[in-house]
Structure I
Amino acid sequence: MLNKRGCGILLHPTSLPGPGGIGSLGSDARRFIDLLQEMGMSYWQVLPLTPPACGNSPYSAFTAFGGNPLLIDMERIVSEGDLAPASCSGRFPEKRVDFDAVAGAKMELLYQAGSAFLAGEESARRHEFHQFCEATPWLHDFALFMALKRHFHGKSWSRWSGEAAHITPEKYQNYSEKLGHEIALQKYLQWQFSRQWRELRSYANQRGIAIIGDIPIFVAHDSADVWSHRQHFLLDSKGVPTIVAGVPPDYFSSNGQLWGNPHYDWDVMERDGYRWWIERFKAMFELFDIVRVDHFRGFEAAWHIPAKARTARKGLWIKGPCEKLFDALQAALGRLPIIAEDLGVITPEVTALRDRYNFPGMKILQFAFDSGPSNPDLPHRHDKHGVVYTGTHDNNTSKGWYNSISDAERHEMNAYLGTAGSDCVGDLTRAALMSVANTAIIPFQDILKLGSEARMNIPGTPFGNWEWRFSWDMLPQNLAASVRNQLERYERAQHGEKSYEQL
């Protein structure tokens, strides 16, 4: 895994062009994969594909297992006969995702399509659907959770009636029968997402492109995972977190980051052999070729914040499962194709845990020029096994970052790279490609040399994130050839028609 020089692009599918107000798994996604191949890229890195909950963030989802229905390609739904062609008309912004408008319109159409499909006669597609339902262990819990959420008008599960919030086997069966149609609709959405994503991944693999996915360490409190596995989390008798997750003050925030996710009860999880985690990683490895583990350091020790705290300043580092979890994962799943997101407060213990399993770590060039020649993100400090980024989804674009830093930091970068700064994005990208790290990942915004208007996320801000989209007319005419030329110069270009499995 990642043992030869290569390069990839970071772009979430919601940022793809296309009709319907949001990127999808349809023809524009295939066109993007074709572009990656023309560029000589080897990887497409995405953010979590799970259905977003709070603030439209893919890192806060209603399930750690399922897919986001808003990514479903509606043209495919129409072509299969579940929806009339005229149904999909509508006008949305092209350069930003208006999540409220898109969700309102698209979910209504998807429910119509699901109802039509479920009312139809038995067919090969119906047989495929039933097989998917039977073979997907997490599906019914999630579908019931979403059906109950609609039944209780969108309230968080801890505010449902007691018999639904703290459900017994008898009530589980009763609600499964009472809400049967809604449950079936939720399963239809997950089936359509799954089959479309798997076909898209196959399309990429056949063109030599591996998909790098993303797994957040924590899950949202208002999720099927916490609702159906309360014993695995540190909650009070009402199901409310007693302590929550975040990180202390850091590069992104002087008050730290208060994420609000519940913490795991690692003792309980250890007693059942970390079964939930094994199922979670198994599901991710079925979706992706490689998985970036967000906040990897939390498996060694995590920042525990009192649930009533207003900032993340007050907290404690509490030991995590460390090697016990990864030994269990390795025993159950074999080789673990993982990238460890090892940013932030990294101790020797975190590094030792990462290196014990030979997981590649990450270097971010935007962090490299503020503390002298010993800065570990500087290119001369990189190692062959790592992954270098110009920036991530949490960073500004490189152009926006360069324009926002101090004159001293700009001077340090220009002096280090031996440039005048007239093409700051090109300079930083070239530094990533020159790195000895086997793998370089460049956000697509940096390939297009866009400014802060194209930023994907500002950590610590609850609204206005995850909305950026590109359009095909943003691409310079010679973009693919120009990028391929650079990748070839630094021995990062993939060649030929070999599939990813053959590389």
Structure II
Amino acid sequence: MEGDLYLLQQFGPFLDEPIGEQTVRDYLITELLRIRPKKGGTKRLHLNRAQREYSRKCTRQNIVLKARQLGITTYVAARYFLQTITRPGTLTVQVAHSQESAEAIFNIVQRFCENLPKEMLKGALLKSRSNARQIVFPRLDSEYRVETADDNAGRGMTIHNLHCSEVSRWPRGGLETLASLRAAVVPEGEIVLESTPNGAVGVFYGEWQRANETDYTQHFFPWWYEPSYQEIVKQATMLPLTPEENELVRQYGLSERQIAWRRKQWGALRALASQEYAENPSSCFLVSGECVFELAAIEKAAALAGEATESEDNGRLTIWFPPQKGRRYILGVDTAGGGADGDYACAQVIERTMGVQCAELHGHFPPYDLARRVADLGQRYERALVAVERNNHGYAVLAHLTNLGCENIFEKDHQLGWLTSAASRPAMIENMAAVLIAEPGLFHSPRLLEECRTFVRRTDGNAAAADGAHDDCVMAMAIALAVRREDAGRGVKKRALEMASLVVE
């Protein structure tokens, strides 16, 4: 027993050392661990293309976006299982999105364990507990757990290896659960966030988009990494290839059998096919029945968006078009309390005639600080019409603006500010959605367009930011565009009255 324990511990520090064309870890995985293939029985775990590529590129913090059934969960389980049995004092936790998936993952780990050499299982790897999706190795002081993504996941643990599976499908958005789990990981621990896409919303989508900022290594694995995704067809049925199919053949060298398989899946799944069988890390997120804004319009706006000409105040103020003499501008303001952990405040500057986005102010600003910055920005943009949402903190911002001498404040029904209500909010959002479709080139802020992707219609019918996302830029722009529309309506009414008076005279 002591010899087995000593031997296991010798491997621990060297798992990632090269041995030939692979690592010690991958050598042990293929020699020791067994899986159940789709046809039944058991066989050695031979690494496929996605697993080999992940092995080459993985770091301490990883996020994996993938097509269905490429074996990433199995491979991460194998990596972490070896770390658990070769590095004493290790706690490994895999977290699934459902009870059924948790059972399936635990069965994979159980199979790894049960097919190890019997002498090891009677010695160093003798288990004191193997139930409730938990394996404890008391002689190693190590433990392997498979949990589900609920509110208690990670509580009271000190985790060394964390794998979060199908994060895009975690219940209630998964934001608090993921935060709790990550807080439990030791500083030198390893993390894998992995999922198939599930629309341009939610915590996984947000994590993928922010990976460069959070120092997570991105891994993308398309469907053709799975060799079984092929279909036998007659040659005559394959021609001609569509332009899209030709491009896949040109870029990725897909075979006719792979194209045939693709046609079958796309015919059956239709719009959902690009989500279930991802082909690139952008389009696979675009399938979402919840998104309020037209996703194709968002992508077109992103493609047309110009580069900022100026960035001031440590990036809080971004300018695409500086103020021009003789132009008229509207400044829409979404307020917030200003706390560092709360919502952001945002101000959007648009040109009145065309509606083009000119500048964006964004940050955690308390009411007085926001009022001061808005007053300065409005003065800078030719005494812009300042439309502040008067709900909640807006009253304080409006009071400060008045004290600061800001004269050109939007007023409706003899009250300063814009009121966002149950009646006005849907109209504001629909107006902005219509403008985005008709004129996508008016929008330039990547932050605004990102918020548009995660602005969803909830089950109660209300439109708001998805869990873990923000909507301050969207609301500020919606206010600016609503005021522009109302301002244009006032102008039409004024001209109509003037014409009527001329006729009477």
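Read-outs: derived from the displayed coordinates by stated rules, not from any lab. Predicted model only: the values in this text are computed from it and were never measured. Cβ atoms are built from the backbone, for glycine too; each structure is taken alone.
From which structure (I, II) was distance in nm of label points 7 Å out along Cα→Cβ at positions 39 and 319 calculated, if the value obtained is 4.4? Walk me through the intermediate numbers first.
Numbers: I: 4.4; II: 6.9.
Only structure I yields this read-out.
When distance in nm of label points 7 Å out along Cα→Cβ at positions 119 and 391 is calculated for each of the structures I, II, which structure yields the highest value? Numbers along the way, then the final one.
Numbers: I: 4.9; II: 7.1.
Evaluating distance in nm of label points 7 Å out along Cα→Cβ at positions 119 and 391 on every structure, the highest lands on II.
Can you spot which of I, II the value 0.45 was calculated from, given it is FRET efficiency 1/(1 + (r/R0)^6) of positions 223 and 351 (r between Cβ atoms, R0 = 30 Å, to 0.05)?
Working: I: 0.45; II: 0.10.
Source structure: I.
For Cα Rg over 2.2 N^0.38 Å, for residues 335-414 alone, which structure out of I, II has the highest calculated value? Mind showing how you got there, number by number?
Values: I: 1.19; II: 1.05.
The maximum falls on structure I.
One of I, II was used to compute Rg/Rh (Cα atoms, Kirkwood Rh), for residues 191-278 alone, and the result was 1.11. Which label is that? Before the final figure, lay out each step's value.
Working: I: 1.11; II: 1.05.
Among I, II, the structure yielding 1.11 for Rg/Rh (Cα atoms, Kirkwood Rh), for residues 191-278 alone is I.
I, II: which one has volume of the Cα convex hull per residue in Å³, for residues 71-262 alone, as calculated, at 185? Before the final figure, lay out the partial values.
Values: I: 185; II: 157.
Label of the source structure: I.
Of the structures labelled I, II, which one yields -0.38, -0.50, -0.64, -0.98 when log10 I(q)/I(0) by the Debye sum over Cα atoms at q = 0.07, 0.08, 0.09, 0.11 Å⁻¹ is computed from its coordinates? Working shown, then result.
Working: I: -0.38, -0.50, -0.64, -0.98; II: -0.52, -0.64, -0.77, -0.99.
Source structure: I.
Can you rank I, II by relative contact order in percent (Cα under 8 Å, 6 or more apart) and just name the one with the largest value? Mind showing how you got there, number by number?
Numbers: I: 21; II: 13.
Structure I gives the largest value of relative contact order in percent (Cα under 8 Å, 6 or more apart) among I, II.
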